[in-house]
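**Student:** Next up, some structures in C-alpha cells.
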Structure P
Amino acid sequence: MHSWSRPVVPPLPGRGPVPRVFDDSTGSLVEAAVVDGRVGLYVCGITPYDATHLGHASTYLAFDGLQRLWIDAGLDVDYVQNITDVDDPLLERATATGVDWRELAQSQVDLFRTDMAALRVLPPRDYVAVTEAVAPVADAVRRLVDAGFGYEVDTPDARDAGSRDIYFDIDAAAERTEWHLGLESRLDAAAMAEFFAERGGDPDRAGKRNRLDPLLWRAARVGEPSWPSPVGEGRPGWHIECSVIALDSLGPHFSVQGGGSDLVFPHHEFSAAHATALTGQRFADVHAHAGMVAYQGEKMSKSLGNLVLVSALRAAGVDPSAVRLAVLAHHYRDDWEWTDQGLAEAITRLERWRDAVARPTASAPHDDEVALLDELRTVLSSDLDTPAALAAMDRWTAGGHATNGLVAQTIDALLGIDLTRPTT
C-alpha cells in the first residue's frame, strides 16, 4: 500500500549527534545501534475504523522527530509502519454502521494519509496492510506450531467443524529462547494481568495453557473475513502481524520499535516474543513509547468517543503547523491533555516565529543562529526534548536577531514546522 507524500527536509550545516531515546526494556536512555550507516524503525499503525485523533498524531510526531534527528546525523532511515485493516473493532464498527469493512478501512486510511501529509510527517518506506501480509503471517504461525511454540485450542464457534484457534505458548518461549515475560515491559504480574484483560486479551479462554497466552491465528467464523492457509482458514492474531511485517521489512533485528505507551503490554511484549521465537534474536534494540493524550479529563480514545480529530481541526481552518507545535510543547513520553488554550498558545507562538524569521536578512548566518542550531541538536538528541527546543527558539525570537534563513531551515528540518507564511 502506498503511504503519503514526503515533505522536503532542508539540509543543515554540519551533522547532529545520533539521538538517545528512552528504552522501556532497560529504563535508560539508549543510542540505538547503527549498521552501515542505517537505522531501522517500526511504529505500529492505526486500526482504521475512525479518523485520526490527536493521540495518534502525538505518537507519529514523536517518531517523526526521531527520524529527523537520524537524518540530521547523516543516517539512512528504514521506516516501516503497518495498518491493522482487519481486526475485531473494525469489523464491529462496520457492522454497526452498515458499511463494508473494506470500504470503512480504505476511507479511514485515506483520511489518515491526508492528515499525516498535512502535519508534514515523514512517510514510512514500507506501509503494509495486514490484509497484504496474511500469507507470510500464516506461514510464521505454522513455523511456530512446528517448533512447539504454538498450540491449538478447541473452538466450538468456528465456522468449519474441527477448525481451531491457535495460541502462543509463552512458557515454552521463556524456557527455550532469550525472551521472557516482562523483558520488554518490565511490568509485574498484576499489571500484566490487568492490561492483558483490558487490551484485547482473553485470560479466561478455556483450553489455554497460560492465561496470558496470546492468539496467533483465529479460525474462520461465520460472517467474518478469512483466508485459506497452512494452519486452516482464518485470520491473523494482533501481535503476530506486527512481528512478521517488521521481520519481513527490516530483518531479524533492528533499531527501534515504537508506538503509544498503551502498546507496551501486551502488544509489543508479545510481538517481540513471537519474533524471537521465529528468529532466535532479540527483536529490537530499543522499545520506545509515547505518552497518552487526554481530553476533558479522560484518555482520548475511540471507545470513549472523546476525540479531537486532526481532520476537524484542519476543516476549521487551523494551520497544521500550529497543531504540530501544540503537540511538540509536551515531551513525547509525558501523558498530557489537549486544551483549547494550548492550541491558542501554539497559534500565537507560530505567528511570533514567522514574524521573527521574516526580519531583514543577513548575508551569512549570525553566531546566534549557529548557536540556536547547536542548542536544538543538543536538547533534541537527549530523548527528543521538544519543550526545551521550543523554549530555545522562543528566546531567539525575543532577541530581535536578523537571519539569513538558517533558523527557518533549522526549525523545518528538526521540528518539521514550516515557517513560511501561507498565502491567502
Structure Q
Amino acid sequence: MKRINHLLTNSKFFFIIWCMVAAFGTYFCMYAFRKPFTNGTYVGLTLWNLDYKAVLIIAQLMGYMLSKVMGIKVISELKASGRKKLIICLILFAEVALLLFGVVPQPYNFFFLFLNGLPLGLVWGIIFSYLEGRRFTETLAMGLSISLIFSSGMIKTIYFIVHEWLPSVSEFWMPALMGVIFFPLFLTFVWMLSVIPEPTETDKLLRVERLPMNAEDKRAAMAEFGFAIFGIGLVYMMLTTMRDFRDNFSVEIWNEIDIHWDKGVLSLTETISGIIVLIAIGSLSTIRNNIRGFWATQYLIILGLLISGMSTLFFQMHIISPFWWMLLLGTGMFLAYTPIQMVLFERMIALFKIKSNAGFFVYICDSAGYMGSVFLLLYKEFFMKDLSWCNVLIRFSYMLTVVSIIVMALVSIFFNRKLGIKGPITGILDRRA
C-alpha cells in the first residue's frame, strides 16, 4: 500500500493511469446494476395498455431522474470523507431492488425498478468528485468518458453470454444475477478511487479549489450564469433523451433497420465511438490555456451535433448502411454529450474562478435530461404508437441538431460577453495557468 501511495504521489504517469482505470471500472460496474433489464423483451406483457418494457424503463428513469434532482444538493455539498461509504451503500440499495424485482411477480414488480434507479443517479457525481479540479482533469476523466459510451453495449453483450450459459434464468432474475457477478469487481474499483490523493496546491491554483457549496454559493453561481446553464441544460436534455432512447431500445431499433444484425454489433459500435471520443477529449486536455480550452470544448459539441444530424440524413438517402448510421449517430451524440458532462463546466469554473464544483452544474443539466427521456417515452406510447422506434430516433435526431446548434450559438454569445466584461482579470489568471 505504501508503494502505491508513493507512486500516486510521485509518478504522473502512474497517477493518470490509476485514476482512469478506477473511474472507468467503477462506472462500468454501475451499468451492471442499471442496464441489464433492458435486454429483456417482455413479449406480450402490458400494463395500463402500455408496452411493459416501456413501463419498466419509465419507472427506472423516474427514479434516476429524481436521483439527479437530489444530486444537485447531495453532490454539490458532498464532503470527501463521506464518498466511499455513500457509493457502496447506493449500489447495495440498487441490488436489493433488483432482487425484489425478481421476487415480486409482474406487473407489480415495476416499482422496484423505480427504487433501483433512485440511488444510481448519484454514482457519477461521486466518481467525478475524485477527479475534478486538477490541471489534467480532462485526461483523468477519459476513463469515465469511455465507460459512459461503451459500458452499456458491453454489459448487453455480457448479459447475452451469461444468459446463454444459464438459459433457465428468467429475464426478471437476470438483472439481479448480473449485479451479484459485478459487485466484487465494483468494490475493487471503489477502493482504487478511495486512495487517490487530493488535488495539489498547483491544481488549486490553476483550476480553482473545489469545495462543498452552500445555498449562497449556489444562488450566486446561478445569478451570474443562469442563462448559459439554462441553454446548456436544454441541449444536454435533448442529448440525454436521444442517448437513452437509442440505448434502451437498441435491440428494437436494430430489428427494424437490419433483420440480420448480429448482437456483437452493440458493443462494436460503442467501442469505436468510445475510441473516437477518447481521442477528442484527450486532445482537449492538451490545451492548458483555459480560454482556448473553453472555446474548443464548445466547437467540439457543435461538431458532434452536426455529425449526428448529417448521418441521419445520409441514412435516409441510402448513402450509408444501418451500421454506419448507428455508429456515426452515436459518435456524434457522444462528441456533444461527453464534453458537457466532463469538460465544459470544469473549464468554466477554472476560467471564471467560480466558487463551485462541476457536480452542481452537471446535476442541474442531468435532472432536466432525464425529464426529457421520460417525456419522450410517454409521448411515444400515447401519441406515436404506430410510429416505429427507428422513425422516432430519426425525427428526434433532426430536432436535436437544429435546436441545439441554435442554442449553443446563443450560449457562445453570452460567454463571449462575459469574457469581455471579465477580460483583464481572467486574462491575467489564464496566462498564469
Structure R
Amino acid sequence: MSADARRPRRVSGSLTRRMIGVASLWIGLMLTGGGLGLDRILTSAITRNFDQQLDYVLTAMIASSEVGPDGEVRFNRPLADQRFLEPNSGVYFQVSGAGYDPFRSRSLWDRQLRVPADRDPDVHIYDSKEFPGETLRIEERDIVLPGSPITWRFQVAQSREVLDEQIATLRKTLVRSFALLALGLIIMAALQASFGLWPLRKVRRAIADIRSGQASRVDIKLPREISPLVEELNDLLAHNERQAEEARTHAGNLAHALKTPLTVIMNEATANSADLCKTVIREATTMRRQVDHHLARARAVGRRGQAQSRAEVWPSLEAVERAVARLYPEATIDLDGARDLVVRIERQDLDEILGNLIENAAKYGGGRVFVTVQRPEDRKDQVHILVEDDGAGIPQAQRDTLFKRGARLDTGKPGTGLGLAIVRDVAEIYGGTVTLDESEDLGGLLVRLCLPAAA
C-alpha cells in the first residue's frame, strides 16, 4: 500500500451537520428573543388587565363613599363583589383616615392593610408581602371627601395568586409552543440540508463509478449550482486522458524510433562488422535526436498544465539575443516592436523556441537577423513574433520538409535537424503555430511564431 493510501484523509466535519447546527443556533436565538419579547408583552397585558379590575373597584369605592354623622367614612351601597364579605378570600379593601379606625372589608377579618406614610393624590399600584404566605397587588389613592377635612386613603388589594397562575400558564404555553416550533424548524432545516446536498452524494457515487472503471465521465442531471463543478471535473478528466494519451503516444513513438537504430547496432555487432564503430556513432546520433525531441515535448506538456503560465516576450528576446550574439559574433541581430507583450507559455519553453529560431537565422542567414514583436489588430488574443534573415531563403516546396525530425537542407553546418520540429511541437502544445514565408525586407526566410496572449 502506498504512502498516499495510508495517509488519513483530512476531514473538516460534515457539511450537513454544519448547516443544521448553524440553522439550529439561529432558530434558537431568534425564537428565544421572540419568546422573551412576547412574554414581556403578554405579561404586561395580563398585569394591566388585572390592575384595571382593581382600578374599577377603587373607583366604585370612591363613588359610593360618604361621610357619616361622626365623620367616619361609609358606603351608601354595597360593593358588587361578594368576596369582600368572605374572610381571607384574597380580595380586600380598606379606607383609612387620621383619627378614625380603618373602614375595612370583612374579608380582612382581624387583619388590616399597611398604610404608607407618604401622601399623594395620584394612584399607586404596587406589590406587597405584608401578609404571610400571600402576596398582594394593591392599588391606593388619597381622596378628600366633601364635608370632611381629612384626607382618606382608599386601598383595594387582591392576592397575586390568580395573576401569577395566569402568567405561569402563559409562559408554559409559550415555552411549549416555541419548543415545538423550534423542533419543527430544525427538522425542516435538516430535511432541507439533506435534500439540498443530495446531488453531491450522486456526484460522489458517479466519481466512485469512474474510479472503478464503470464510467468515464460524470453524466447525470444536476442542479445549476453544481453543474459548473461537474463540468470542471469532466474537463479535468478529459485533460488527464489527453495527457495520458499523449504520454502513451510519445512513449510509443520513442520506442519505435529507437527500435530501428538498436536493431542495426545489434546486427552489426552480431556480424562482427568492420564498420561497427561508425555504425554505432551514426545510430547513436539518430537516437540522441529522437530522445532530445521527445524530452522537449515531454517538458512542454508537463509545464502546459500550469494555468498561470505566462512569460514576457521582450526580456526573453534580449536574453536569447545576447546568447546568440556570443555564438555568432559576425551576425547582427536587431529587435523591434512592442516591449510590454506577455504570452501564455512558460519562460523556459519560450527561451527554447526563440533560441532555436534566432540561432537558425544567424547560422544559415547572411549575417542580418531582424526580430519583430507585434499584436495584430484583428487578433488581440495572439502575439506574433517574426524572425527574418537575409539568407538564400527556402523554396516553397521544401518548407514543410523542415518541420520533420532530422530534416536539414544545409548539411555542411553542424546540427541535429531538430530545431524547427521542436519549435513547432512546443508551440502547438501551448496552442500556437509556426509558419514559414519569404522576408520582403531582407529577402531571406521569415518565420512567423504565433502564441496566445496572456491577460
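Throughout, read-outs are computed from the coordinates displayed, never taken from laboratory work. All values derive from a computational prediction rather than experimental measurement.
**Student:** Identify which of structures P, Q, R gives the largest calculated value of relative contact order in percent (Cα under 8 Å, 6 or more apart). Could the numbers behind the result be given before it?
**Tutor:** Working: P: 21; Q: 25; R: 9.
Once relative contact order in percent (Cα under 8 Å, 6 or more apart) is worked out for each structure, Q has the highest.
**Student:** From P, Q, R, which structure was helix-only ellipticity at 222 nm (-39500 (n - 2.57) for each DSSP H run of 4 or more, over all residues; to 500) = -12000 calculated on?
**Tutor:** Working: P: -12000; Q: -26500; R: -17000.
This value belongs to structure P.
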